Structure 1
């Protein structure tokens with residue numbers, strides 16, 4: 001049994017194995033009937049639970065589709081319909097889930113709760129997002145990049161705006177898969193203490209902070225951003241928003257990067273804020289392909305967690 005909690009806890013060999021399997025799984029959707037049959041029934045007889053504290057479109061849809069297309073079944077667990085935190089400990093809730101499910105996808109606020117679930121669980125736990133990390137999204141981004149541009153090792157990834165939970169998972173991935181990250185954003189929103197402590201003793205070239213976004217994106221292979229205000233966070237003040245405007249991703253900014261640069265956004269996007277209104281019409285933007293690939297990559301995460309390759 002394998003948990004998929006954070007990318008820094010999974011070996012490079014296993015991450016590469018998941019990425020390789022995702023390629024096979026995606027190609028199988030276009031292959032002959034025998035190949036399709038192999039993958040379309042590999043989760044036959046299994047039941048995957050989804051417990052989401054936070055709203056979700058892509059994570060919910062992609063995981064449900066992944067399980068169903070692999071022949072499994074999905075059970076959505078609503079927090080307001082179970083006893084978790086209301087007369088039942090998380091330990092007991094986790095133990096109960098283990099009696100009926102084969103895998104559990106959690107989308108939570110607190111990262112500590114994710115690890116508490118995993119301590120008491122007898123089934124694989126998959127991190128569908130917390131306030132500190134989003135490993136499924138980031139591994140999908142890497143899968144999408146490698147599908148279009150080849151191996152990400154040694155490439156230059158530029159993150160613009162706010163160093164949030166997705167950014168932290170990018171840091172984990174950069175260490176495991178040997179690529180470099182340039183962060184460009186206001187000083188208030190730079191990588192926090194925990195992120196910096198994670199990098200101590202590692203290659204100092206993994207992360208660079210560059211205040212000038214034009215300088216940051218020069219020779220970039222991949223440019224990434226996310227909403228400046230995460231779900232359920234307080235709205236930013238006018239001063240912060242004014243500073244962040246300098247790091248908005250526009251077509252003009254992409255022109256300073258490599259000609260073959262890709263732009264990604266995990267969505268949903270706040271058009272006119274972190275991205276220009278027309279960025280999704282640019283052929284360098286692969287956000288929809290990135291979103292579609294969530295299903296394929298998560299098929300392989302499920303297969304890895306259940307020991308199917």
Structure 2
């Protein structure tokens with residue numbers, strides 16, 4: 001499939017992310033402190049842009065939680081910086097929240113090599129994204145989230161379109177204005193409008209920061225609603241390296257007040273599972289009873305300690 005170069009030029013020319021920022025017009029001759037101040041001043045705008053999108057982010061979290069609770073998965077599709085951010089967010093879920101690597105997956109145009117060296121041209125064809133969706137085995141139980149600062153990246157658009165045809169729920173994260181989005185293309189659009197970049201078209205800057213903040217919210221809020229957090233501590237992490245082993249002990253010690261040796265003892269008895277250890281200690285029950293309580297509580301430690309299920313006390317979750 002050939003690319004209409006003139007049409008592409010016109011599309012890019014109209015994008016907010018491809019406009020010149022009047023506040024950085026003289027950055028090429030500015031002293032280093034001034035360069036940094038310009039960048040920092042522009043970066044300060046990002047959280048406020050994300051704040052305006054919270055209602056849409058909340059809807060997206062509800063969709064993701066429903067999917068994951070019913071055997072679905074979350075897939076990110078992006079190119080360049082956007083793709084790398086999606087891959088990183090997906091990769092961090094298993095060690096942070098103890099999820100199966102299949103539950104949240106990230107795909108980048110150009111494949112694994114593109115994580116380290118830009119694979120120019122890989123993003124230019126929508127059929128590449130569509131093929132990845134099919135190859136990943138996306139079903140109508142899943143959620144597919146496209147990530148593209150420009151909104152127009154063919155690889156991402158192709159992936160989301162194919163996912164929608166399959167019947168999956170679709171999300172899209174872009175840093176161009178909402179009014180530029182045909183809402184019928186996806187179920188939920190998240191559009192933090194950060195304005196032109198300090199360096200024209202360098203969407204690894206404000207756009208990348210905004211996307212990272214949104215991705216943090218999507219998976220963190222989802223995992224909270226899946227019972228992966230107790231109070232404000234992650235308690236479903238996997239003890240896959242020495243740091244996480246020691247963090248697990250510290251979490252148990254902090255929540256229960258036990259000594260280092262006692263925390264280690266309970267974690268060993270619980271098979272290294274922090275949630276099980278916490279219920280054993282705080283409810284004063286055996287490992288077997290703790291596991292039964294966690295199953296009844298749908299994985300929520302607070303409810304498992306009380307011996308309740310989500311249906312007993314919906315207001316707490």
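Readers should treat all values here as calculations from the given coordinates under stated rules, not as data from a laboratory. Quick caveat: nothing in here was measured; it's all calculated off a predicted structure. Cβ atoms are built from the backbone, for glycine too; each structure is taken alone.
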#### Entry: Among 1, 2, structure where mean count of other Cβ atoms within 10 Å over residues 81-88 as derived comes to 23.4
2
### Query
Once mean projected area of the Cα convex hull in nm² is calculated for every structure in 1, 2, which label goes with the largest value?
2
### Summary
relative contact order in percent (Cα under 8 Å, 6 or more apart): greatest across 1, 2 for structure 1
### Query
Can you tell which of 1, 2 yields 0.7 when distance in nm of label points 7 Å out along Cα→Cβ at positions 217 and 257 is derived from it?
1
### Message
Of the structures labelled 1, 2, one was used to calculate distance in nm of label points 7 Å out along Cα→Cβ at positions 169 and 273, giving 2.6. Name it.
### Response
2
### Query
Once FRET efficiency 1/(1 + (r/R0)^6) of positions 57 and 249 (r between Cβ atoms, R0 = 25 Å, to 0.05) is calculated for every structure in 1, 2, which label goes with the largest value?
1
## Note on the structure
helix-only ellipticity at 222 nm (-39500 (n - 2.57) for each DSSP H run of 4 or more, over all residues; to 500) gets -15000 when computed on, of labels 1, 2, structure 2
### Task
Please state which of the structures 1, 2 yields 21.2 when mean count of other Cβ atoms within 10 Å over residues 201-208 is computed from it.
2
#### Entry: distance in nm of label points 7 Å out along Cα→Cβ at positions 105 and 129 from the coordinates reads 1.2; which among 1, 2
1
### Query
Upon calculation of Rg/Rh (Cα atoms, Kirkwood Rh), for residues 25-64 alone from the atomic coordinates, which of the structures 1, 2 produces 1.32?
2
